[in-house]
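In the part that follows, the structures are each spelled out as structure tokens.
No value in this document is a laboratory result; all are computed from the given coordinates. In this text the structure is predicted, and so the values were computed from the model without any measurement. Cβ atoms are built from the backbone, for glycine too; each structure is taken alone.
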Structure I
Amino acid sequence: MTHQTLHSVASGRPEAPALLLLNSLGATHAMWDAQLPLLERYYRVIRCDTRGHGDSPTPPSPYSFDEIVADALAVLDAHDVQRATVMGLSLGGMTALGMGLTAPERIERLICCAARSDAPPPFVQSWHDRLAKMEAGGIEAVWEGTVGFWLSEETRREHPEREAALRAGFLKTRQEGYRGCANALMRLDYLRHLGELRVPALFVAGELDGGATPDTMRAMADACPNSDFAVVAGAKHVINVDRPDDFALATLKFLDLVAG
């Protein structure tokens, strides 16, 4: 499988176990900034920009999840990591699932946040609508219709700096990259394979997420033989930015950062 060499950065403890963080569509590795002070104390944290995002290359669209997963596995290779814990959100969560399904020997465990595993017609149509908006008004027009889906009104009002940081990352997304990843999402087909997942998995949903709803994600967790499920109260789609403290509490035990 051909892969792209993604822009990636490593931080934290060089001798510690590796933790790979994967961004959502329209974000960069910086979306995980709020989690770094805690995670870097225990892990060698590796972050990357998905193809077409941030400082990574932008191959011609469309893209497939096979290609996106191959990109992420190549990031582990680039950092000489044989086995890692993987955490991703939205597109990144789907990529984490793909890594667990196709390369379980490389994955210690995975956290899938704010993601789904199939592409029903309303989901596909929502991406056609976003692409039409992008073709008409550029990537900033898509942002205007996205931010209210990503962040709660409370966060937008009380923490405008979080919205500003996400907007800056979103506007670094090339249209070809957005288009290519959207095409991958519209062909998402992991749901029927979830029973084959042998990697320990945690599924984390935002209570107010209108796309990857808690019911959708609970059903995904129920389909996996070795999984757990958590809901972050009051959170919309980008859980880790919308409710960073509650997100940390939802993931700490699974990451072995607190006693069981």
Structure II
Amino acid sequence: MDDNAATLRTSRIRVGVGGWTFEPWRDNFFPKGLAHSRELGYASRQLTAIEVNGTYYSTFKPPTFAKWRDETPEGFVFSLKANRFATNRKALATAGESIQRFLSSGLAELGDKLGPIVWQFMPTKQFDAPDFEAFLALLPASVDGLPLRHVLDVRHESFLSPEFLPLARRYGCTAVHTDSEKFPAIADDQSELAYIRLMRSEPQRPTGYPPETLAQWARGAQAWTSKSPAREVFIFLINGAKERAPAAALELIRRVGNG
């Protein structure tokens, strides 16, 4: 078990990657010969969170969520992408049934290992305040007695509108912040939750990013949480040179853990 990861599982800064099954990681992250069935158990002891992308494409059943819960250590957290059928539609006000189907699929089996729910929208989905508010009004505050935290992954420049963040806050939601060149960089300095997706790792760099860039993100996360005991930060190394994501996450965990 990584000592830094073990320490950070009790902190308010969590760092991870997207998923845990990726063939190149068999050569540069997982121990040689590790059974595929043990990949989650290993990854969850090196990292402090994982963003699950599979829930965006498929519906999982309660036993699957329970299995994930049981294979991971105390303090580990899963962020789940909501099913795409809830967000990939012209009229968001019609998403109620899809939202409920996803939230009632058994994710409450994760218990206190359930992290933020990410609602990812198509890059072509533009901001329309009444349309978006109708969607936000459908998001419940809890499921089976378990509090929910909703994160909005919006990808069109129109969401830079000054109306968007106040609307999201009104419904207790926060927006994804990303370093992607393709999507808008939205930062909400009034939210208690910061959800960051780093998407520009480079294959020629052993840790995906220059050391100073990772140091800056670590310092930023520490500064953010220092402003309020209620603040939390989730940082995920996503896309870019995906083969470098675990190394980047481990280096960021080391820097956060070392203060």
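Could you tell me which structure in I, II was used to calculate FRET efficiency 1/(1 + (r/R0)^6) of positions 34 and 130 (r between Cβ atoms, R0 = 30 Å, to 0.05) as 0.70? For FRET efficiency 1/(1 + (r/R0)^6) of positions 34 and 130 (r between Cβ atoms, R0 = 30 Å, to 0.05), the value 0.70 is produced by structure I. Out of I, II, choose the structure whose coordinates give helix-only ellipticity at 222 nm (-39500 (n - 2.57) for each DSSP H run of 4 or more, over all residues; to 500) equal to -9000 when calculated. Considering all the candidates, the number was obtained from II. Once distance in nm of label points 7 Å out along Cα→Cβ at positions 42 and 66 is computed for every structure in I, II, the highest value turns out to be that of I. Work out which structure the value 1.8 belongs to, where distance in nm of label points 7 Å out along Cα→Cβ at positions 18 and 186 was derived from one of I, II. Comparing all candidates, it corresponds to II. When mean projected area of the Cα convex hull in nm² is computed for each of I, II, which one produces 13.1? Answer by label: II.
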